[in-house]
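The structures come next, written out as structure tokens.
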Structure 1
Amino acid sequence: MSSADAPRQAAEAPLPPVEPPSAGFLIQLFVIPGVIVAAIVGVWLLFTSLASDTGDPRTYLEHLRSSTDKRWHAAVYLASALAGDEHAELRYDPKFMADMATVLDQSLDGGDTAEQAVAFRSYLSRALGHFHIATSLPTLVKAATTQRDPNEVEVRLSALEAIAQLTDNIRRPLAEKLLPQAAALARESADAVRASEGGAEAANRLVALADEADALARIATRSADLGARAGRLAEAFSPAVDAAERFATSEDGRGRIDELRATVAEIARQAREAAAVDWQASSPLAEAVLGAAGEFTEEERDDPRLKRRVPYAHSLRERGAYALGVLGGGEALVRLDEMLGDAHPNVRYNAATSLCRHGAASERLADTLVEMLLAPEVKVEEPEGGFNESVKETIDTNSKQQITINALRAVLLLAAENPQADLKPIVAAVEKLAETGEPQRLRIDAKTALETLSKRG
């Protein structure tokens, strides 16, 4: 498939159902210049073909520590293995993650800014983003803030994406499994003890905590302090479970209580992991992401893919907007709102998507979404000598279509997260797109979005 075909197929994909967006879904809405994407994908496929081994990923740690070309093979293989399901257990292995983070940390300290050394650190950062525990977070923060040479921006970009993905990986089990499971078991346990003499109070307490668990699950993937809140909920559950146990007279009731206690213990454990990515003002994590989102240096870097020097500040702001949307928090939302006025369209569009994730409606957000729907601006870094007119037109057309598709998805997220938001100007833009959008796929998707929006009441 050619680089021109990929954006076209993406633009023709049907709109997904509205659901809590994962970092993987958000990265689909992420604006990255098409020529860069094509180059990255080409390099990735090249090295993935080298990494087709089926051995134990743990054996590749020694290759990471070597100074030979084998460390390239190992870094790409490990990133591929961690992304797949065959070795999913490694994503929860703190020692394995710590060993990989140590290699990255040592490479950062070594200070080699040659192209291969920088690319090696970039791959390692991406690999660490596949874990579901926070062991390597300090190293990723270090990678996101270390820049002694313009070429190291590649590592910073990869580390920012990894931080966002890691955050989502840690929070999602609480949102999708543990909190709903605790709520269901608490209600079942309440039913089991309510009939016992004196058990009504214990049952009512479990039901109240079940309601809290359900409420937290609904906002978990965008809660900036999920770790702290889930930890407090687990602490409240423990004495309630102990109190209810005294009134569980049936074997089935005692079984439900035991399951609930085990689930609460798992919530407490996962809450400790999530606390590491809770937003705290002036923390190294917050400073790293806010720093990238506020990067306005005029420096340029050599990019061998484009065979020219290119500015990089807007790329950091793009990734910063993406990471802020995943991390959340009042300070993050304020910065994202400011970024709607950025001079670079990619930054504006990523900020808009992140704000939609949090239901943070505003007049300026509406203006940006209307722009994305009806008149998207495209800025693509061109290689030395430029594109021929045919290639340039294809990239421009496909990029605009993808931005419009992303805007439709973002609008549906905003509507789902903020049912009271005034979407009149946005709906008007979607209606216009449904009538005049080209190609036909855009008109169909716009009409589908209108059907969903019409159900808001």
Structure 2
Amino acid sequence: MKRVIVLTILLLMFGTSVLAQPSTAERVSFAAGATSATVSGTVDGTGSRAYVLYAFAGQRMDLTLNAASLTLVSPSGIPLVRGTVTADPVHAYNDILPETGDYTILVSIPSGTGATNYSLTISITGDAIRKTDAERISFQPGMTGAVVNGWVSQSSSDKYLLYAFAGQNMEIALDLLSASITLISPTGTVLIDHGTVDTDFVQVFNQTLPQTGDYTIQVHESGTALLPYTLDVSVDALPGETDDVQRISFAPGAISATVTGALNPSDTASYVLRAFAGQQMSITLNAATLTVVSPSGVPLVRGTVTAEPVRNFSQTLPETGDYRIVVSLAPTQAATNYSLTTTVTGAIIRHEETERISFAPGAVSAILTGTITDAAMDNYVLYAFAGQSMTVTVEGAYLTVVSPSGSPLARAQAGATTMTTTLPETGDYRVSVSNPSGTGTLNYTLTVSITG
């Protein structure tokens, strides 16, 4: 089994993970100044009781249940403890939380068991993981936005870096109304200085970017209390998605291509080339200077910020997607012709094991692409809840979906390529993409969404 995986996540502004919240979940909140709360109820063998609680990465969660069994799922849909699959009931959990967002807690008993009364105590202690250095914001391939969370007070501010291109529009949305935003350009020009927006909902800032490079975003708080915030940052279409960018493609059987052009002072020329994680990319430029940006927006080399022009690049690629190559000329340099040669060699990184699909907070779908050989199969697993609606579609291959208890919901043998169903149980659903014998190597696109 060999495959290439590209994950694309649809983010909803300030949303929480649909995967991690059944529609019947009860939200748990603590009294002012408290660090714990107790809930109680009755559960029988026909279902489970669900609770949801927002907590931060780095805090400690302590759960104690006096009866029934406990399941805990992270904001991105990863089960941290699964009482539904253990021989003995799980009555406790105590650990440092791995991420920030809504955690889902399920209380359940085995099917056919009589009604059981329970009491669940939830405790959250410790500080959230604080940002001591600037955190780089990067987008998933194909995405134009990302959501980050943090804590801020008068004694500290949080700092982020985001690589973006001249002419793009950046939108920054902040849900903490008492906080302010500072935006600084790559050359140090302050574009927004402790900006605030008079609103009752979310502060939204828009800025057309004057140049290409790393922009600094700072979140400040005027009060002394340490307060949580959610920051949503997006930009409009990246280079590679406009008519001004030329796509580089290789001739059949070739591993390199050369493009040429001419630049005037302050001009740039942009190219885009799709390549895979694990491959080696080499670029040679005979004039001007070179910038290379990964599919998620992380600069791999930045000729615009070096004293000497950058004309060579060679690196093993960190991810799969469209790489952006920018050739630029400084304002003080004379007009010049250039020749750019790009070479891609080597095998791509392939995953042999079952791949877990998890959604970022606010995500309701994921798109995965891969390549399977004759009579091969790629396997995925996704944790979801009874009563949610799952839609799975594959293009270019066939689909099998199996419930946590082993019941087939879709069969490749029957020619299935799509499935929409209300999920019958809570747990890990297995999704397999297969290629019938005799059909050769196929590329496929798998789309999975969860609602409800």
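Data table
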read-out: At a computed 0 (helix-only ellipticity at 222 nm (-39500 (n - 2.57) for each DSSP H run of 4 or more, over all residues; to 500)), which of 1, 2; value: 2
read-out: Among 1, 2, structure where semi-axes √(5λ) of the Cα gyration tensor in Å, for residues 94-341 alone as derived comes to 46, 18, 11; value: 1
read-out: Percent of Cα pairs over 35 Å apart from the coordinates reads 43; which among 1, 2; value: 2
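Each reported figure results from applying straightforward, stated rules to the coordinates on display, with no laboratory input. Just so you know, these numbers come straight off a predicted model, no measurement behind them.
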